[in-house]
Structure P
Amino acid sequence: MKKTFPLLVILLSLVFRFALGQSAANKDIFPAGTTVLADIPYADDTLKKHTLDVYMPAVKTLGYPVIIWIHGGAWMLNDKHADMSYMTNTIKEFLNNGYVIVSIDYRHSTTASFPAQMQDCNRAIEFIYENAAQYSIDESRIALIGFSAGGHLASLIGLSNNNFEKSFYYNGKRPKFKISVVLDFYGASDFSTLKGHDSTDPRNPITLLLGGTVAQKPELAKKASPITYIDKNDPPFFIVQGEKDESVNPDQSILLSTLLKKNHVPNELVIVPGAPHFGVMFDTEFVRNDLLSFLNKYMK
């Protein structure tokens with residue numbers, strides 16, 4: 001029982017989070033006048049997980065900066081509406097400040113192991129880059145925001161973008177797009193020290209993602225760890241971590257920030273006092289104001 005309890009807690013947390021995400025899809029959480037373009041296919045197929053939503057500000061202009069929203073769910077649950085219901089004020093600030101939000105889906109680890117998730121996310125970003133004019137987007141100003149598993153993917157995309165890991169792209173070709181900023185909310189940075197990395201439970205989220213334990217897949221675990229790709233040419237990072245995170249140990253965010261600083265990459269780390277793995281404590285004014293200030297500094 002002791003071995004299964006932590007996993008049960010994680011799964012129940014994910015189910016609750018999924019419900020929050022689904023409610024966000026049906027609630028009016030966006031400012032009046034927001035244009036919503038839903039379920040746009042980005043991969044020339046009919047997979048539901050290969051779709052994205054575009055949220056455009058009420059004030060119309062040419063050349064919006066864009067924020068790519070990557071949802072969490074332990075790489076095995078949730079969809080492109082997840083994490084929105086507890087970040088409503090931040091979403092409104094993004095749109096009111098003239099940012100387009102593009103929320104993307106990607107295949108779960110239960111149907112496709114890593115690096116399928118990276119291939120999907122990069123392909124979605126490439127779609128937006130190639131079709132930027134259609135959505136009045138400035139393709140030279142692309143930010144990523146991710147939560148938990150999405151934070152990991154956002155960090156990995158941002159850091160590997162200038163290294164070109166061929167397996168991260170569906171066609172094996174170097175991407176044209178560049179990432180301007182990464183906004184990482186409690187994402188994993190190093191699988192070798194991530195909580196649960198030594199679990200032998202086949203249902204463990206890390207095991208499902210990698211197709212084996214970290215000990216069984218050390219090279220793949222290294223390839224999947226964002227810190228592997230850190231260098232001086234990486235984009236600025238704004239990192240948010242809950243002090244009481246029960247799923248992603250705070251050391252993950254601290255390590256990421258420390259290594260970015262060592263490589264002279266601009267970054268800011270915000271530890272939210274008493275905060276768990278996700279929830280409304282990350283949508284507070286003090287986090288939001290710092291986030292917007294950092295974002296605007298590098299995107300406008």
Structure Q
Amino acid sequence: MISNSFSSISSLTRSSNILIIGSVPKVLNTVIETYFLEKEYIAFNDESIDILNENLYNSFDIILFFLNKEKFEILQDTSTYFPQHSMFIMEDELFKSLSSCINTITSLAVLPISEELFINKIFNVLSIKETSKILKSKEKILNKHKQYEVTNDINEFLDKYNGNIMFLNDDLNENFKRLKDLEISSELFNEIASNILKLGNIFKQNKFFSNWSNIVIDFGNFLTNLDLETIEPSSYTAFDYLTTIVEDITIYLDELCIYRLFKDVRLFEDSLANNITFFEDCLVAKLDENNDNLEFF
């Protein structure tokens with residue numbers, strides 16, 4: 001059985017299509033059937049060799065070649081093109097004779113190979129293509145927001161405090177996961193408050209973020225002073241909004257510190273302030289349960 005720790009790989013494999021060329025060992029085929037929804041199998045023979053080309057390869061997110069020494073030599077004689085988003089799975093006897101072309105092959109696996117290592121190698125190949133998509137998207141987003149002027153002062157501030165900010169953001173991401181798992185505890189709320197207050201005090205060092213830091217610090221103080229024992233169970237739905245607020249903060253910090261996307265901070269300040277007000281009012285049951293004014297930034 002495949003370890004449950006590999007379940008996260010499904011986020012890539014489920015949205016990818018795969019081309020399998022050659023004869024697949026039964027145990028590895030089970031892995032392919034488990035993780036991929038869109039699959040195409042091609043037997044490697046005299047008829048199929050003519051359709052194996054760049055156009056076909058580009059129609060798939062990943063290609064797996066299951067070839068013995070004889071069939072690999074045939075493929076090598078007919079094509080010098082080995083797709084970057086492919087993996088060759090071979091017997092040990094073939095691996096020993098690959099010295100002339102091994103540098104042109106992105107990923108290799110020698111049989112026998114465990115299910116865990118096999119799917120991990122597939123994940124690595126898919127990650128190359130996924131990273132290319134992310135980089136293209138990042139470029140588009142950067143171009144979209146480049147009209148916002150960024151001073152050297154802000155860049156210097158982020159260069160100085162980036163490590164501390166991202167460390168706290170990692171902690172907030174863990175807090176967010178616990179909220180998503182419906183944990184409601186004083187310990188969790190104190191951790192969130194502490195992380196938010198630390199962030200607020202960091203951002204207070206730069207005048208560009210002074211208003212945002214004040215909003216965050218006030219919110220951290222509110223959570224610090226919150227007594228869960230005084231909250232009516234009927235108001236627990238408010239914690240769904242707290243989850244959204246924490247998530248929004250983590251996303252904003254990623255955009256700011258990782259991607260350096262300097263969107264209009266006032267827009268985020270207004271959204272965050274409104275969401276916090278709604279959360280606090282909902283917590284004390286001042287708003288109608290059906291009111292849906294939460295803003296998603």
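Each of P, Q could give FRET efficiency 1/(1 + (r/R0)^6) of positions 45 and 181 (r between Cβ atoms, R0 = 25 Å, to 0.05), but the derived value 0.00 comes from Q. In terms of distance in nm of label points 7 Å out along Cα→Cβ at positions 77 and 165, the structure with the greatest value among P, Q is Q. Can you spot which of P, Q the value 6.7 was calculated from, given it is distance in nm of label points 7 Å out along Cα→Cβ at positions 53 and 189? Corresponding structure: Q.
Each of the structures P, Q was assessed by distance in nm of label points 7 Å out along Cα→Cβ at positions 93 and 109; the largest value belongs to P. Comparing Kirkwood radius over Cα pairs in Å across structures P, Q, the highest figure is found for Q. Given a value of -18000 for helix-only ellipticity at 222 nm (-39500 (n - 2.57) for each DSSP H run of 4 or more, over all residues; to 500), calculated from one of P, Q, which structure does it belong to? Source structure: Q.
The numbers here are math on the coordinates, done by the rules we state, and not lab data. Every value quoted in this text rests on a predicted model; they were computed, and no experiment measured them. Cβ atoms are built from the backbone, for glycine too; each structure is taken alone.
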